[in-house]
Structures are given as structure tokens and as C-alpha cells.
1. Here distance in nm of label points 7 Å out along Cα→Cβ at positions 38 and 86 has been calculated and equals 7.3, so which of 1, 2 was it run on?
2. Which of the displayed structures (1, 2) returns the greatest value of distance in nm of label points 7 Å out along Cα→Cβ at positions 262 and 342 on calculation?
3. With helix-only ellipticity at 222 nm (-39500 (n - 2.57) for each DSSP H run of 4 or more, over all residues; to 500) derived from the coordinates and found to be -27000, which of 1, 2 does the value describe?
4. Quick one: Rg and Dmax of the Cα atoms in Å came out at 51.9, 157 when computed from one of 1, 2, so which one is it?
Structure 1
Amino acid sequence: MRLLNRLPFLIATLTLGCVGVASAQVSTDDVRQAARERVYGSLADQEQQAYARSLLVQFETRVKQTQSLIQQVEQRNAAYREQMDALLTNEDGKRLGRKGMSVAMHFMGYQEQPLVEPSELAAKKAFVEQMLAFLERAKSGPDGYVPQAERVEEADDAYLWARSRAMKLSETEAWLKENLSSLDRSEDVSADPTLESRIDAYRAELRQAWIDAQTRGRQAAREAAEPVMEQNARTAELERALLEANQKLALARQQNEQQRIDFEMRMERQRIELRERLAASQREMDDRLAEIERQNKLAEAERMRRDAEAGAEAGSIRDDARRVELVAKCNSPQVQADLAPFLAEGLWQPGDFERNIRFEKAPMSFSKIRADGALVDDINGYQRLLEIANAQGCFPRGGGRGAYYQKREHLDNDRPKWGYPQYWKNLTTDQIQEVRRIQALLNELGPTLVEEGMLAR
């Protein structure tokens with residue numbers, strides 16, 4: 001009975017409890033969703049900050065690498081200049097002078113075109129120092145700073161500049177070492193002129209040769225002009241004689257006509273004599289006209305000969321100019337930087353499917369690059385070029401693996417490499433266009449680079 005009396009109260013209590021539980025459930029879900037959103041937002045911020053820090057570290061590493069390389073270049077260049085300046089006056093310099101004018105020309109090139117321009121070196125050093133100072137301030141600042149693309153590009157340019165100068169110094173140091181090691185220091189050279197004196201004498205000879213050539217050229221021009229002037233004068237005289245003959249002929253015809261009217265009835269003999277005089281005048285005129293035609297033909301033939309000689313000389317000058325243009329382009333910093341993976345010396349060559357099969361370092365072989373198909377202007381050629389010069393090789397479209405990228409490393413570990421993606425499908429349009437541009441450079445400059453010794457045959 002008591003249970004029946006309390007039943008309404010229990011029902012009401014249960015009803016209110018269910019409503020409270022439902023309300024509590026809804027509030028908990030909202031709280032959890034909000035917490036998840038806060039966690040995701042925090043992780044995204046942390047990810048962005050971590051990425052920014054990695055870019056900052058990469059930039060700092062490149063700047064420090066550049067600083068170290070520039071210091072090496074500065075020290076080596078100072079030592080090289082000191083040695084070269086000393087050779088201009090010391091005994092070893094005299095011995096080098098005995099090797100002929102090739103040595104003198106090398107020293108002239110050193111004096112006129114230094115390997116390292118002081119102003120350029122100072123600018124690169126100033127840039128590196130400013131960047132390092134800025135990076136110290138940036139590391140202590142708020143998180144999230146990312147180096148600007150322009151500064152990253154400038155740092156890469158400074159690094160490549162220092163690397164190219166280091167390579168040129170190595171080549172010149174090797175040349176000097178080789179020549180000095182071949183000297184016979186037992187020879188007495190006390191009476192020999194210094195290398196500086198030989199260079200001055202050679203420059204004086206060049207100046208005198210130029211003056212002599214100018215003198216000979218002016219004399220030859222005068223000698224060549226005299227026949228032309230004589231021929232022009234002769235032609236003018238012939239034209240004057242022809243005019244006089246025509247005038248005389250016109251006058252004779254008038255006189256003859258008048259005589260024919262006045263003396264028509266004269267004796268037949270007089271008529272015959274008149275006709276003979278007219279015939280003689282005609283023959284004389286014909287002879288003079290024929291001589292003038294012959295002289296004109298000779299003058300035209302001489303002009304054509306001179307034109308042909310001038311055309312041949314102009315063609316030779318154009319060929320020489322193109323050769324000089326190509327050599328200058330090969331030696332430009334931009335081309336040296338673009339083609340660094342091919343111009344740098346190493347043991348590996350395209351077509352090698354394992355390391356250490358060669359023992360002497362050399363630039364990459366132009367013929368092996370071509371034989372590998374890397375110079376063909378199509379997608380397969382671009383992929384082969386990436387396989388050769390990219391740090392991660394190139395896995396071609398449609399599957400397959402790169403032949404020169406093994407065990408997570410390129411077989412060529414001596415030369416600098418590009419940093420393009422490993423898979424062809426991941427390359428951007430700009431990256432593909434850059435690969436095409438560098439392939440075009442190799443096709444254009446390859447033969448000249450071989451002739452200059454920058455690429456192996």
C-alpha cells in the first residue's frame with residue numbers, strides 16, 4: 001500500500017532525472033568539440049612555426065657555408081697574388097720566362113683580368129656579414145619568420161660565385177705548380193731578364209707590330225687606289241673623246257647633206273670619195289665605241305673581284321666574332337653556375353652504373369651526355385638530363401627507377417647537383433622550363449666548352 005502511495009512521486013523523479021541527463025549529454029559534446037578545435041588550431045600553429053624555423057636554419061647554413069668559402073677564396077687569392085707578383089722579379093720567374101711567350105701571356109692575363117675582383121669580393125663579404133647579423137636578431141625575435149625568396153637567391157648566388165672563383169683558383173694554382181715543378185733550378189739565370197721585363201718587351205713588340213701593320217695598310221690602300229684613279233681618268237677621257245666624235249659625226253652629216261643638195265649633179269667620182277670618207281669616220285667611231293666597251297667590262301670585272309674579296313673577309317670576321325661571343329658566354333658567371341653539375345670535375349661519367357671505375361677527375365664528357373640521350377629536345381631527353389645532374393636522379397613518368405640513383409644516393413658524389421623532385425610527375429612547369437633552358441645551353445655551347453677544356457670530349 002505504501003508503495004502504491006509513493007508511485008506518483010517516483011515517476012516524477014525519474015522523469016526529471018532523464019531530462020537532466022539529456023541536458024548534461026548535450027553540454028559535454030559541445031565542450032569536447034570546442035576542445036578538439038583548440039587542439040587542432042594549436043597543432044597547425046606549431047607546424048607552421050616548425051616549418052619556418054627549418055627554413056631559417058637552412059638559410060643560416062647556406063650563409064655560413066658561403067662565408068667559409070669566401071674566406072678560403074680571399075686567403076688563397078692573396079697567397080696566389082703574392083706568389084705571382086714575386087715571380088715577376090725573382091729567379092724562378094726568369095726560368096719561367098725561358099718557356100716562351102705563353103707564360104708571358106698568362107701573366108699578362110693575370111695582370112689585366114684578376115681572378116677575384118676586390119670590389120666584388122668586398123660586396124659578397126658585406127652581404128654575408130649583414131645576413132649573419134640579421135639572423136642573430138631574427139633567432140631572438142618572435143617565431144614564424146621566413147627568409148624572403150630574394151635573400152635566399154642572393155645567398156645562393158654568392159655561394160656559387162665563391163665556388164666558381166675557388167675552381168678558377170684551383171686551375172690556376174695547378175698550372176703554376178706544374179710549371180714551377182718542371183723548372184731546372186741548377187741553371188744560371190742571373191744574366192736573364194726578369195719576367196716583368198719580358199712582358200714589357202712583349203707589349204712593346206705588340207704596339208710596334210700594330211703601328212707597322214697600320215703603316216702597311218695605309219701604303220697598300222694608296223697602291224690599290226692609284227689604278228682605280230687612273231682607270232677613272234681614262235674612262236673620263238674616253239667619254240670626252242666619244243662626245244667629240246659624236247659632235248663631229250653630226251656636223252659631218254650636216255655638211256654631207258648640204259653637199260648632197262648643193263653638188264648632186266657633180267661627177268660620180270666625187271660622190272664615191274665622199275662615201276669613203278663617211279665609211280672611215282664610221283669605222284673610227286666603231287673602234288672607239290668598242291674600246292670603251294672593253295674598258296667598261298674590265299672595270300666591272302675588277303669591281304666584282306674586290307667585292308668577292310671583301311665578302312670573304314667579312315665572313316671570316318663574323319665567324320671570329322661568333323667564336324669570341326660563344327667563349328665569353330661560356331665563361332660568364334651565369335653559364336658557369338647553370339652548368340656547374342657538368343663543368344665540375346669528378347670521377348663519374350654518364351653511362352657508368354657503379355662508382356670508382358675511373359681514377360682521374362675530369363669535367364663531364366659532352367659525348368657521353370649526348371650518347372645518354374640527355375640532349376634530345378623531348379620529355380625523355382629532359383628526364384635523362386635530370387637523371388645525370390639531379391641530386392635524387394629522376395624516376396620517369398610511367399614507372400621505373402633511375403639508373404644513376406642507387407641506395408638513396410646519386411652515383412656522382414663529386415659534383416654539385418640540382419635539387420629538383422625525384423619524380424618527374426612532381427616537377428612544376430617552371431622547373432621543367434628551367435631544365436629545357438639548361439639543355440638548350442648545353443646544345444648551343446657544348447662544342448665550344450669542349451674546345452675550351454670546360455667539358456671533356
Structure 2
Amino acid sequence: MNISLRNRIALFYLSATSVITLLLFVVIYQVVYNTSFKTLDERLEFEALDILDDIDMNLDTVYFIDKSEWSEKEHSDVEVYPIFAEVTNIEKKSLIRTPNLKNNSLSITPGITENFNSRLSDKQIRQLQRPILNKKGKLIGYIIIAIPVEGAINVITSLKNVLFISYPVLLLILFFISRYIAGKSITPLIKINEEAQKITKESLGTRIDLPKNKDEIHELAGTINGLMNRLEEAVLREKQFTADASHELRTPLSVIKGTLEVLIRKPREVTQYQNKIQYCIKEVDRIGVLIDQLLMLARFESEEVHSNEIEIELNQSVQYCIHRLKEYAGDKGIVINYEDKNKCFVCADPSLLDIILENLISNAIKYSNESKQIDITLMETVNTVTCSIKDYGIGMNREQIMRVFDRFYRTDEARSTEAGGHGIGMAIVKRLTDLQKIRVSYTSEILKGTTVTLSFDK
């Protein structure tokens with residue numbers, strides 16, 4: 001059975017308040033009960049002391065100083081809050097009793113010192129018995145005093161009935177009150193739910209209004225908004241990836257399609273077929289590289305990559321990348337100048353740093369003029385380690401430097417395409433340097449070359 005949150009909260013409040021109310025009722029009943037009998041006991045004690053003042057003892061005999069006390073109205077009239085009193089000797093023989101007892105006698109139970117409830121004829125009474133001791137401390141008789149308890153019992157019974165009847169009524173009232181309060185409490189949640197239902201894939205930019213009170217519901221709304229921010233970013237990245245992929249793949253696919261269509265129009269020489277097929281293979285390779293780079297960039301931008309930074313020797317990382325790109329540089333007749341003089345240690349992720357260095361060095365080779373050189377320099381100061389990569393290629397102006405990290409941006413579209421560039425490598429470099437808090441900067445002059453510098457804090 002599904003119970004609404006409103007009713008669950010109300011039932012929870014009701015359970016708690018019902019227990020508290022029951023305990024309160026028990027305490028009230030016990031207080032009234034004890035107070036009622038305490039009042040009767042105090043009256044009995046007062047009467048016992050009063051009787052003791054009216055008797056005297058001589059050896060084993062009890063003498064009454066003023067017998068007129070026993071004729072007072074409270075002792076003689078049964079209808080007016082009577083006090084029943086009796087004095088007996090040690091043999092429990094009555095010496096004197098109040099007229100309202102008539103032929104009845106009050107029971108004596110030797111050894112009892114506490115007041116107790118009993119019955120006199122058809123009446124419920126509260127009874128007290130006290131021993132009478134002579135001057136030597138010898139027991140010579142008893143004083144027995146009683147008072148009707150119907151009044152106290154009626155009060156207690158009435159209270160019990162009132163509490164018994166009012167308890168379920170009070171619980172019912174408390175349920176509706178707690179349900180109303182619960183409804184008021186979850187109103188912000190209902191509002192959040194309504195606003196969340198309005199958010200669709202077409203309105204991912206919509207956010208939930210934060211409640212004025214900075215409580216748990218305010219935190220919940222903030223958490224949902226944060227989730228929506230991440231979801232919107234993920235959707236935008238997906239759209240960007242799709243747009244980028246379709247944009248970049250359209251040209252090489254069109255080239256491959258056009259080349260194959262030309263081949264099938266008429267018979268050709270074997271060498272012509274071989275050249276065109278080789279050209280198509282080259283374009284397919286370019287597509288493969290592009291897809292790899294797009295997937296890498298998407299993975300980096302989705303924050304799925306975590307940097308595991310350790311202290312590494314920067315010299316070894318540079319040498320490793322130079323070794324991997326040596327053949328690529330040699331095909332263009334480019335010499336990579338690097339002198340490994342001093343060991344420089346930096347804090348970075350080895351695998352991510354290799355990707356950064358490989359992209360920067362390959363970029364320098366790509367945009368260098370043939371038969372030129374590339375200079376790689378490491379420098380260490382008190383607070384910083386720098387790695388500079390300088391080429392002597394086409395260079396860049398100020399506007400181009402500002403856009404160098406934009407995805408699919410190429411400083412020279414025609415030459416970049418010819419060189420196999422897609423404009424993604426520097427976007428990858430920017431993402432990975434930001435991830436590791438590595439600073440990257442450019443200086444360049446048109447037709448003189450470009451220097452890119454990586455700065456590591458020690």
C-alpha cells in the first residue's frame with residue numbers, strides 16, 4: 001500500500017505525540033490519584049493527633065478528657081463528610097466510638113502502619129490505625145480512624161473516563177493538525193517536483209527556484225540545479241561532439257566518394273587505380289586519427305580523466321617524445337635540437353604529460369618549414385621549471401595566438417589540412433594543462449616561428 005509523504009509525516013508525528021500524550025495522561029491521573037488520597041491521609045493524621053490530645057493513659061487504662069468531641073456533627077451525621085473513629089484496648093474491645101458507627105466496628109490489623117483502603121458496611125473508606133502506648137512504651141490500645149473515599153474515587157473515576165474518551169478524540173485532532181502541518185512542510189517539495197517536471201530536453205537551461213529559507217529543501221533544490229548543470233553540459237558536449245565529427249568527417253568522406261566515383265566511370269591504368277586507392281587509404285587514415293582525437297577530447301572534457309600527479313623527471317619525458325617523433329621530423333628534414341644538461345623534476349601525470357609534449361612537438365614539426373630545426377630547452381629557477389619548444393615556421397599574429405586553443409581552429413587552413421592537422425591537438429593540450437595546473441603560453445612572429453612554453457610550479 002502506497003502512503004503519501006504527507007500522510008507518512010502526519011502518522012510519524014501522530015505516533016510521537018500519541019506516546020507523549022499517553023504518558024502525560026498517565027502522569028495527570030497519577031498526580032490526581034495521589035493528591036486525592038494524600039488529602040484524605042492528611043485529614044486522618046490530623047484527626048488521630050486530635051484524639052490523642054483528648055486521651056490520657058494510666059498504666060494499662062485509657063482515659064478520655066473530653067467525651068463531648070465524639071458528639072460533634074462530623075462524627076454523628078453520616079451525610080456530612082463524616083469521620084469515623086474508634087478507640088479499643090489491647091484486646092480490641094471498643095472503649096468508645098463515634099455515634100456514626102452505630103453498631104459497626106472498624107477492623108484492626110496489628111502490624112500495619114500505612115493507611116489503607118477498606119469497607120465499612122456498604123461504604124468504601126480510607127482507614128488509619130495507630131497504637132496507643134503508655135508512658136513506659138507499652139501497647140495498651142488502638143486508635144482507628146476512617147473517612148469515606150467515595151468523593152475521591154468519584155473524582156478519579158470521572159478523570160479516568162474523561163481521559164479515556166478524550167484520548168482518541170485528541171489523537172484524531174492531532175492527526176489532522178499534523179497532516180496540515182506536514183502539508184505545509186512539503187509544499188516546497190511539491191513546488192520543486194512541479195518545476196522539475198517542466199524541464200525537458202528542449203528546456204535544459206531551466207532551473208528550480210531556490211526557497212528563501214536556507215534549509216535542507218534549499219540544499220536539495222541546489223543539488224538538483226547542480227545536477228541539471230552537469231546534465232546540460234553533458235548534452236552540450238554530446239551535441240558539440242556530433243557537430244564537430246560531422247563537420248570534420250564530411251570533407252574527407254566527400255573526397256573518398258568523389259575519388260571512387262571517378263574511378264568507376266571508365267577503365268584506367270593499374271597505376272591510376274593504385275594511386276587513387278592509395279589516396280583514399282590516406283584519407284581513411286586521416287579519418288581514423290580525427291576520430292581518435294575527437295574521442296580523446298570528449299573524454300577529457302567530460303571530466304572522466306583524473307590526474308595522478310607524481311614527481312617525475314621532465315628530461316626523460318621530453319626524450320621519450322622526441323624519440324617517438326624522430327621519424328616524423330626526419331621525413332620533413334627537420335632536426336630537433338635538445339641538450340639534456342641538468343635533470344629537472346616536476347609534479348605531473350606521466351601519461352597526460354606525454355600527450356601534451358607529443359602534441360606540442362608534433363605541432364612544431366607540422367608548421368615548420370622543411371629543412372629547418374626545432375629547439376627544445378629546459379630551464380629551472382627557484383620556484384619554476386619551464387619547457388620551451390621553438391619552431392622556425394610560419395608563425396602567428398596576435399589574433400591567431402588568442403584562438404590557438406579553440407577546437408578545429410587552424411592558423412593556415414590549406415596548409416594545415418595538407419599537413420594532416422585537424423585543429424584538435426591544442427584543445428587537448430589546453431584541457432590537460434588546466435587539469436594539472438600547468439601554465440602554457442605562446443610567443444610568435446609571422447614567418448619567424450613560434451615558441452610555446454610550459455611552466456611547472458615547484
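1. 1
2. Values: 1: 9.5; 2: 5.6.
Top value of distance in nm of label points 7 Å out along Cα→Cβ at positions 262 and 342 goes to structure 1.
3. Traced to structure 1.
4. 2
Taken together, the values in this text are just the output of simple stated rules run on the coordinates, not laboratory data. This is a predicted model, so every value here is computed, not measured. Cβ atoms are built from the backbone, for glycine too; each structure is taken alone.
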